[in-house]
Structure 1
C-alpha cells in the first residue's frame, strides 16, 4: 500500500466519521425535539386546564356571593318590617326573628362551608391561577427551544449534504442553546427577560 492509498483511506474514514457524527447528532436533536414538544404541549394543556378550573371556581364564588347578598338583604328587610310594624302579634314577631336567624346562619355558612365556602373557593381559584401562570412562564422556553432545535437539524442536514463544516458547528451551537432552553422549560432554572 502506498502513501496515496493510505491518504485516501484516511480521508474516507474521516468523511464517514463526519457523516456518522452528523447522523447521530440529528438523531439526538430529533429525540430532544420530541421531548421538548411534549413539554410544550403539556405546558399549554396545564395552562388551559388551570385557567378553566380557576374561571369555574371564580364563577362559583360569585354565585355564592350573590346568593349571600340576596339572603342578607332578605334578612335585613324582614328585620326592618318587624321593627316598623308595631301591630305584629308576638307569635309572628318570633317567627320572623327565627327566619332572620336562619338567613343569617346561611350567610355565615356560605363564607366558611367546608370545601365550598367563599373563602375556600377564592383560595383554590388563586392557587389555580398560580399554576396557570407557572405553565405560562414555561411555555415560551419550549417554543423557542423547539424552533432552535429544528433549525439545528436543518443546518446539520445541509452540512451533511454540502460538507461545509461551519454549518455543523452552527447546528451544534443552536442545538445546545435549544437543549438548555428545553431543560429550562421543565425546571425554570433561570428567567430570560424577553420571554
Structure 2
C-alpha cells in the first residue's frame, strides 16, 4: 500500500512538473478597456490588426518607448498635441499617430478627423488626423495608412489633472494606393501624462 501511494505521489509530481513546463507565460497584447483614470493604456485595430504600445530594446542610448505624448512645435508655442504609439516588441511591428490641434483651448469634445499626409509633428498637416503602419500578412509587406477628410472622430472624454482619455475611429487610405482604404476601429486611450514616460509597455 505504501509503495502504491509513493508511486502515485511521484506520478502526480511528474504530471505537475510537466504542466508547469508546458505552460506559456509569454505576454499577449490585448485591447484594453475604455477607462478615464490614467491607466496609461492604448489600443485600436487597423484593418483588423491590433495595435498596442510595446517597448523595444533601445539603441544608441535611446529608449524605444511604446507610447509617448508630445506638444509642439515648441514649449512656448503649442499648436498641437500628439499621441505616438509604437509596437517595438512584436515580430511584425506596428505604429500609430494621433495628431490633435487646439487641445488646450478646446479640451473635452469631439474632434473631426481629417486628411493626414502620414507625417508627424510639425510636418503633419494642420488638421486633427491619424496615421498608422501595419504589416499586411497577405502581401508580406508593411503598409502606411493616412486618415481621409471627414472620415471619423477623436472624442476627448477627459482632459484634466494630467489625465487625457478618449476614443477614436476613422477611415484611412494607403499612402501608396489611394484605392486601398481601411478602417481604424475601437480606438481608446487613457493617459496619465505625469507618469507616462516611466510606464513599461511589455
Structure 3
C-alpha cells in the first residue's frame, strides 16, 4: 500500500489543477468532482510522475459510491486508496489492499462519539476530520481510540492516522492541525500547499 510523508495532501477537482500538481513538489492528491471517463488517464499520469493518488468515491461524476464503484477504483484504475463516508466502500478498499480513508464530519459531541465508534469498528488506514478547524478535538478522539477493543486481542485503534480538511486558508491553520495531532492536512489551495511545504523544508 502506497502512502505519503508530506504534511499536506492536495484535493484536486479540476484538470488544470491536476496538471499543475503533476509538475509540483507535492507527492499525493485526492481526486474529486471529476468525471469517471477522466480517471484512467489521470491515475496513469499521476503514477507515471511518481505520485500517490487517492480517489474520493463519493464525489466522482458517473461513479456509484458502492462496493462495485470501489472495486473499479482499486482493481481497474489501480488507485492507491479510496476516501468515502460509506463503511461498505472502505471495507471493499481494505479487501483490495488499498488505503481506506474515512471522511468524518464533526458537528457536535454526538457526531464525535459516533465517529469514534465507527473508526473503532472499521479500522480505516486514515480518518479525515472535517472541518479542519475542529482539530482541537483530536486529543479527545485519540483518547477514545486508545481504549482496548472489546472481544479482540486487547489492541486499540490508536494507530490510525488522522487528517484534517476543510476551511484551511493560512499556514498557521495548518500548523495548528499538526500540533493537535493530525498527520497531514488536506486542502484544495495548491499555491498554499506548495508554499507551506517549501517553508517547512527551510525550517
The value 30 for relative contact order in percent (Cα under 8 Å, 6 or more apart) was derived from one model only; which of 1, 2, 3 is it?
1
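Looking just at Cα Rg over 2.2 N^0.38 Å, for residues 63-142 alone, which of the labels 1, 2, 3 belongs to the structure with the highest value?
1
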Suppose distance in nm of label points 7 Å out along Cα→Cβ at positions 71 and 175 works out to 4.9; of 1, 2, 3, which structure was it derived from?
3
With helix-only ellipticity at 222 nm (-39500 (n - 2.57) for each DSSP H run of 4 or more, over all residues; to 500) derived from the coordinates and found to be -33000, which of 1, 2, 3 does the value describe?
1
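Laboratory data are not the source of any read-out in this text; all were calculated from the coordinates shown. Keep in mind that what you see is a predicted model, and the values were worked out from it rather than measured. Cβ atoms are built from the backbone, for glycine too; each structure is taken alone.
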